[in-house]
Structure 1
């Protein structure tokens, strides 16, 4: 299995506690996800975020619906949290959300470690997946700017 990495950074002119509060509310994930993914949280809300919390989603990739289940595997408010895919479209997906305090500004850092399914055949579509992840995180950045402006 070949593991890939995606990293995204964004500065927000708001204090870390405020930014973390937004990201720690699972309902906001729908808000920052591009419409093309038809992202929907299936778990009953509100979801108490903590280590061991399970969240069920449904998404569409290339028009194909997928169920996605993640577990919160790290929880350190207001510094960071980590979600790990238990079931979904990837062979591996670990997403660390980090929030660095810089006075009245916050640096949001997203680091994703992932592997594609059906390796080595699945790795043939890596360039497309890399582009898609870039578009998803670019979309998130635009929405986050709107949310916090």
Structure 2
């Protein structure tokens, strides 16, 4: 199992969501399923809207988990997915991993410089390391 931490240096809530859009797009273009998880429904709804507009030339088919179709990118703020997850994109700010992290082939943690999100990300990093995950950190603020 693998967890990738995408880290932005400054507190940047909107840029954090845009980065998550790019990660979701990359998973979709690679033919992988993705689940975007966040307990904060309002912020997940902002992410949902941003998926339609973050890049003028891209289209990322997505829907809320439990919807009628089977879009490759699904969003959830509470409902558990059935079966395996290709990429679990975690936008949540809890210090523990998402409830069904073990169902994912890969986890993408999106972290910015907001102190509470940064500290929660560090806590999840320690948990994943303790579980034996392969860990990668990507500094997204570097030129």
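Any read-out appearing in this document is the output of simple, stated calculations on the displayed coordinates, not a laboratory observation. Quick caveat, the model's predicted, so the values are computed rather than measured. Cβ atoms are built from the backbone, for glycine too; each structure is taken alone.
Kindly point out which one of 1, 2 the value 47, 31, 26 was derived from, the read-out being Cα extents along the principal axes in Å.
Structure of origin is 1.
Comparing relative contact order in percent (Cα under 8 Å, 6 or more apart) across structures 1, 2, which is largest?
2
State the single structure among 1, 2 that was used to calculate FRET efficiency 1/(1 + (r/R0)^6) of positions 22 and 118 (r between Cβ atoms, R0 = 35 Å, to 0.05), giving 0.50.
Answer for the origin of the read-out: 1.
From which structure (1, 2) was Cα extents along the principal axes in Å, for residues 14-69 alone calculated, if the value obtained is 28, 26, 14?
Structure 2 accounts for this read-out.
Taking 2.6 as the value of distance in nm of label points 7 Å out along Cα→Cβ at positions 62 and 134 derived from one of the structures shown (1, 2), identify that structure.
Source structure for this number: 2.
Supply the structure label, taken from 1, 2, corresponding to helix-only ellipticity at 222 nm (-39500 (n - 2.57) for each DSSP H run of 4 or more, over all residues; to 500) with the calculated value -7500.
Traced to structure 1.
One of 1, 2 was used to compute mean count of other Cβ atoms within 10 Å over residues 30-37, and the answer was 20.2. Which one was it? Numbers along the way, then the final one.
Values: 1: 15.0; 2: 20.2.
It was calculated from structure 2.
Between structures 1, 2, where is distance in nm of label points 7 Å out along Cα→Cβ at positions 46 and 126 highest?
On the way: 1: 4.2; 2: 2.8.
If we compare distance in nm of label points 7 Å out along Cα→Cβ at positions 46 and 126 over 1, 2, the biggest value is for 1.
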